[in-house]
Each structure stands twice: as C-alpha cells, then as structure tokens.
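Once you scroll down, you'll see the structures, which are given as structure tokens.
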Structure I
Amino acid sequence: MVLIVSQKADLSTCEVMDWVRHFNHQCIRINVDEDSLKSLHFDIQDLENMVLYFEGETIKLEDVKGYWYRRGGIPKYYQKNDTLPEFFNTSQIKSKVYQHLKSEDHSLNVFLHYVFENGENKVLGNKKTADICKLVQLDKAAKAGLKVPKSIVTSEKKYLKKFKEAQGEIITKGVQEVILTQDDDNRYFGYTEGVSDKVIDTLPDHFFPSFFQEKIEKQYELRVFYLNGVCYSMAIFSQNDQQTETDFRKYNRDKENRRIPYQLPDDITEKVHTLMQSLKLHTGSLDLIYSVDNEYVYLEVNPVGQFGMVSDPCNYQLEKKIAEYLIS
C-alpha cells in the first residue's frame, strides 16, 4: 500500500494516485484539511503493528510500503471543541488544559511523521524539511557554488537607499511564505515586485524587517523539478511580456508564456545536487534565472512546490515517475 499525506486541493496528488492504481497497487490519501484522526494504537517496542483510524480508513503501518509526504501533514487528534470534565470549572483552567492538550497532540503528530518517514518503506518528502528559510537556502546555495543575487534584510530606510543606489534596480519579496488571502470580492497574492525610489520615499525611517535583492536582468526563467538526483527543467520566456517579466506568476491568460523542456549544464546540475543534499531534500521545485550575462542564478527551492506546470508542457510524466518510485 502507498500512503500519501496531502491537502484537499492538490491535483498533482490525484494524478500520482491514478498512476499508483494503474500499476495495481493500493493507495490511501490523507488530507490534513479534510480528514480527522479518530483513534490510534501503538506499542513503542513494536511500531510495526501501529494502527491509525481515520474517517473511513484504517491504516496499519505494516501494510505501508511507500510513503509520500506531499504537503500539509497528518491530521491531529486534538479538537478545540472537545469537552472536558466538569471539575475544570473556570475558563482559566480550561484554557490551560486545552493548551496542554494541543502541545501533547503536536508531539504525538511529530512522532507519527517520524515513524512514517524513517521506516522500511520507500519514502519521498519529509515534514521537517517542508519549509526551509529562504535566507538559509541562499547561504547554502552560495556554498554549493551557485550564483545568488546580492541580497539584504533591513528595517532601516537609510540602508535600503544605499542598497538601491549601489544596485540600480532592486526587487522585494517575502522572506518565507507567499501571502494568499481573500475577502468576499477578491483574492490577494504576494508577488515579487520592483522597488522604486518613489516607493522608498514613502517609507518611514524604520519599518518591519524586509528582504531586498538586486534585480537580475534575465533572458528567461527556469523551473526545475528535482527528484532523487535528477533535474527535470523547463525554460519560461517571461521576458516577452511586460505583465510577467518581474514575476511570471502574474499569468497572462490571454497570451501564455512560452514554456519548453530545458537541459541544464552538467556543472549546474551537480551544484543543484550538492545544494539539495545539504538541505536534506530528495525532491523539490527550484527557481533559477538565466541572465543577460549568460549566468545561471539561483533564486529559491520549494520542497513541496508544484510540478504539474513542468510535467505537462515538457511531457516529463513526473506523476508517473513519482508513482514508480513509491512502488519500486
């Protein structure tokens, strides 16, 4: 049996499951935002006989031969509206007990991930390395021999102005997560944006610590899906459209960017491999730039990033390759 931990909206999970079943293997999917852990039992000295009961599913560890941490996590047992005994009769005590239960549940959840990710089964992905600080990435990428943009983090307007004067054009983006939210009328998404002198002039002398980089003039962008030492790369010609030239995620639905399969040079592939090993990743989606100076520039890696956008245009059949790995 192949066990996949994912999120409800992830379509790539569905496609990998189709391939697993095509190869006549059982596949169970647990969504962190949809399913709930109803009950469990295990003996620390006999983990092979661990049993977990989800809504409509029973999972025996001994049956799991392939495990994919896609994203999200194993649903937690604790529910905030769980009832407590009547002797917890004050809101203060109840709040403290709920806080304790939440902490206990977190530790249990950490252990469950540990068991699935360190067993005898074939494993892809890891909860602990699903969210790696971009600043750590940049440091390790440079140590792996990859070129990275000049970058600063500052909360002071005077230092930002000096950086802008030295670099000419600069951009800003989040240090970690991309913000995505919505109201009744609109959805809001955090993009990579240019920072002009006019924008800097509007800032206070001190602001929240923010991340800035030199703007790399690019010939094209590269999205690379890394799977166990192999790079599956795609070139994105985002420079041909003013709407997408700074951030290709500002998709032009009327005129899509041209996307084609791409072969990275051997030395860049080796440096990517060195980086991924240093980050303890055996899969992930990397963003690079091929600059007007004919240099490959590393931007970031998302350990749980999308790969369908590379698989389909380039005919890599990555979903099939992942399924084959999990059942091999």
Structure II
Amino acid sequence: MKTRVLGKTGYQVSEIGLGCWQLGNDFGPVEDAEARAILQAGLDSGVRFFDTADVYGSGLSESRIGAWRRSLATPPIVATKVGRSAELYPNGYSKAAVKQSLQASAQRLGVDSIDLAQLHCVPRDVLFSGDMLAWMEDFKKEGIINHFGASVEFLDEAEFCCTNPELASLQILFNVFRQDAVDALFAQVEEQNIGVIVRLPLASGLLAGKMTVNDQFDKQDHRSYNQDGAAFHVGETFNGLPFAKGVALVDELKTRLPAGHNILDVSLRWILDHPQVSSVIAGASRASQVMRNASASDLAPLSDDVHALLKAYYYDEVKGFIRGGV
C-alpha cells in the first residue's frame, strides 16, 4: 500500500482508506466480531487511514474503532466528523454544543486529541456564516483536535472552506461519475496544501460493476430509503443518479472499456491518478472487500486514452442525470 501526505496535517495516510459508516449498523446489522475483522483486514492490507463520524450508529462506529484501536501498538490515523448529530442538526449549533460533541467523540475513540475532525455536511447557512470553522480553530488551540477539515456536498462549499488558512482537508464526492472537482477545485487545494479525502468512490457500489436493477437492500441501508433523497442529500446515494439509470450507465461503460480493464479497478485507479487526492475512503461490509479495494494502490496508472474515454463518458452520458447539484 502506497501512502500520501494528508495536506497540512503532515500525516502519511494510505492511498486507500476505510470508510466506517457501516460499522454503525447503518447498512444492516454488523456483529462486533465482524466489525473488528473488517478493521483488522484493513490494517493487514496496509490501510492507515480510517474515517468515521459521531452520527454513525449514534457513536457505535466510533466506539468500535476506539476499542480496536486501543489494542494496537501503533494505532492508525482516525478521522471523525461533527455536525449531523441530533443535538446539533439542523439548528442547534453553538460553540459549546460542538465542543461537547467533539469531546464525546474523543472519549469513544479513546484519544486525548482527535487526529482530524471534519465538519459533517452542515447546513449551508451554518457553513457560510464561518462560525464553525472559527470554532474549529479554537478547538485546535485548546488541544481537543489536532487538525480540522470539512466534508461537504457541493463544490462551492469546498471553495468557501478553502478561505480558512488552517483548513487541512476536504472530503468530497469524487469518482468516475462525479468529475467536476478536477477543473473546479484541484488547482486551489494543491496551491493551499489542502488534502483531499474522497468519499463515495464507487457511487454507493454502482461502480463495483455487479449491481442489477433487481437488487434489494436492507431497510436500514440508505440505498433502500434514500434513493430519491428522502432522508438526506440525494447525492450521497448512488451519486445522485436514479438507481436503474446508474446501473444502465455502468453496464454501458463496461462495454466501452478496453479489454482487460475491470470497472472496479478502473474506478479506484482513476481517482488515485489525481495527485491532489490524499486518500480514498472506500466502505466495505466484508473483510474480503477491504482487501480487494486496497489492492488498487498497486495498480499502474491508467493510460491517457482511458482517461479521455472516462472524461467524455461522464460529461456526455452521465452528468445530465445527476440530481442535487455538484
């Protein structure tokens, strides 16, 4: 597993990280032993960056990571997020409440200071007021967090966050079916030494290339209840694409790829071919998936022809069907 520097943090993080939403049982039940096996499979595969949030299973994901992390001689970097818990979202934001939420996360993770704390897709008016970013600066000075970043829905939100000189990272939607950040954001983050953490690299599993329109998802899985944005932003589920259309687009793309190119490998490698990306946090519900995703770090870069094909396919065939904006 290759590593990259995560922006201003200076942390050496694995190119493939592990997203830990599923460890909160938010995609369906995951037993403690299975959760630990997923985490350990990541570590054994070279993963050194784990991403969670206080709201994943109401703290369950953080608690599981904390219990596992305490058993390790050399713990990996763990990032968490703040801003979507019931105590804060949508209109309970205050400096004291955010501080309390971060301190609770630190306790669950078993750390004195959080490696990286990220604003968690907070409402636009709250974000653009600038207060929360200023509070994060203060929490860093107080030693509650070591570094701070922001996880955002839209590129204009990312651009606003870049106005804070201490911002260390941005977590964004970025994949073969969501390419706009290349032109809209990457020059800026490179100039300002802001690390990019990529979530939804496989568009909720679409780009793994195995889904069919007949697939059914657990009732606790957002791919079941949020296909049209009923619970939160539609872009977080299947990249904002209608499910059936997303499956059809993937199936068509598979026929256009050169022989010997697996769509899952192509999707992960395409992201890593952008040097502004620090880590790709791919989720996994089984240890075998963790190991499979981790192997993308060892793949050779894609050819210019494949990059051109993927760019044309996105702008000509995919982008017009994305709901919720980019």
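Every read-out reported here was derived from the displayed coordinates using simple, explicitly stated rules and does not represent laboratory data. Keep in mind it's a predicted model, so treat the numbers as computed, not measured. Cβ atoms are built from the backbone, for glycine too; each structure is taken alone.
Of the structures labelled I, II, one was used to calculate volume of the Cα convex hull per residue in Å³, giving 194. Name it. Before the final figure, lay out each step's value.
Details: I: 194; II: 121.
For volume of the Cα convex hull per residue in Å³, the value 194 is produced by structure I.
Supply the structure label, taken from I, II, corresponding to mean count of other Cβ atoms within 10 Å over residues 198-205 with the calculated value 10.0.
Details: I: 10.0; II: 23.9.
It traces back to I.
Can you say which of I, II returns 13.1 when mean count of other Cβ atoms within 10 Å over residues 102-109 is computed?
Details: I: 13.1; II: 19.5.
Only structure I yields this read-out.
Once relative contact order in percent (Cα under 8 Å, 6 or more apart) is calculated for all of I, II, which comes out largest? Write out the running numbers ahead of the final one.
Working: I: 18; II: 22.
Once relative contact order in percent (Cα under 8 Å, 6 or more apart) is tallied for I, II, the winner is II.
Of the structures labelled I, II, one was used to calculate distance in nm of label points 7 Å out along Cα→Cβ at positions 62 and 278, giving 2.0. Name it. Display every interim value, and only then the final one.
Working: I: 4.4; II: 2.0.
Label of the source structure: II.
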Legend entry - Highest-scoring label, criterion being mean count of other Cβ atoms within 10 Å over residues 190-197, among I, II: II
Legend entry - Structure from which 3.8 was derived, distance in nm of label points 7 Å out along Cα→Cβ at positions 54 and 302, options I, II: II
Legend entry - Winner on distance in nm of label points 7 Å out along Cα→Cβ at positions 118 and 134 once structures I, II are ranked, highest first: I
Legend entry - Origin of the value 4.4, where distance in nm of label points 7 Å out along Cα→Cβ at positions 166 and 262 was derived from one of I, II: II
Legend entry - Which entry (I, II) yields the derived value 3.8 for distance in nm of label points 7 Å out along Cα→Cβ at positions 174 and 214: II
